[in-house]
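Scrolling down, you'll hit the structures one after another.
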Structure I
Amino acid sequence: MSIIENLERLLAAGRDDALLRFGLGSALFNEKQFDKAIPHLEACIDHEPEYAAAFKLLGKALFKTGRESEAKSIFESGLPVAARKGDKQTEREIRAFLQKIERLND
């Protein structure tokens, strides 16, 4: 059984928390199933609004599906979260993606 199947089974059994949703969203993202990853990453943020890595991965998934304006909005929301958490790596990655989106729009 794959990690995605295991996590989906846990979700179906009634477990629903930020870590499970992030794990499932991340696993789907890694399998390039960006559209399927998005709702799980959104649910992760609903459960834990200070989960900086979820903002980064959600923004990347939105970007990969061609939803650049939504990705920009998520990255902009996630940047102060990463700063508050002291997550310098996530902060740098979000800034890099925002610059990439800005270059696309020039």
Structure II
Amino acid sequence: MSGTNWVSKTYNINGHWSIESKDDKRYVVFGDDFSTPRGPDVKVFLSQKRMEDIHKRESVDIDGLFLGEIATFKGMQSYEIPTEAVLEDYESIVIHCKAYSVVWGGTNLK
């Protein structure tokens, strides 16, 4: 799975993303060309909702799977998907400011 089809909710997100496997582990990977505006408490989640069903001011951690704090707002980074997670149960990758319940945006996986 991969793409560049980000859905902006509050801020623009640009660049490639992919789901990759290495050494029996899976990762969400943002490419070298990834960029989004800086902000506080920004996290990466897998969500059971499609981006069309997520609002700009919504908490995504209730039905989402926390992957990690955003490592950088520009450039390549990766987030390990827990081995027990069933990827088919998730519809999107979401970038979210937890402190203010602000959804930056995300991308649908399917």
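Quick one: relative contact order in percent (Cα under 8 Å, 6 or more apart) came out at 19 when computed from one of I, II, so which one is it?
The correct label is I.
Say we calculate distance in nm of label points 7 Å out along Cα→Cβ at positions 32 and 96 for every structure; which of I, II gives the highest result? Could you put the intermediate results ahead of the total?
Working: I: 2.1; II: 3.2.
Comparing I, II, the top value of distance in nm of label points 7 Å out along Cα→Cβ at positions 32 and 96 belongs to II.
Of the structures I, II, report the one carrying the highest value of distance in nm of label points 7 Å out along Cα→Cβ at positions 16 and 72. Don't skip to the answer; put the middle values down first.
Numbers: I: 3.3; II: 1.6.
The structure with the largest value is I.
Where does the value -26500 come from, among I, II, when helix-only ellipticity at 222 nm (-39500 (n - 2.57) for each DSSP H run of 4 or more, over all residues; to 500) is the thing being computed? If you can, show how the numbers build up before the last one.
Details: I: -26500; II: 0.
Computed on structure I.
Supply the structure label, taken from I, II, corresponding to Rg/Rh (Cα atoms, Kirkwood Rh) with the calculated value 1.00. Please list the in-between numbers first.
Numbers: I: 1.00; II: 0.92.
Derived from I, not from the others.
Values in this text are rule-based calculations from the coordinates and carry no lab data. This one's a predicted model, so the numbers in the text were calculated from it and none came from an experiment. Cβ atoms are built from the backbone, for glycine too; each structure is taken alone.
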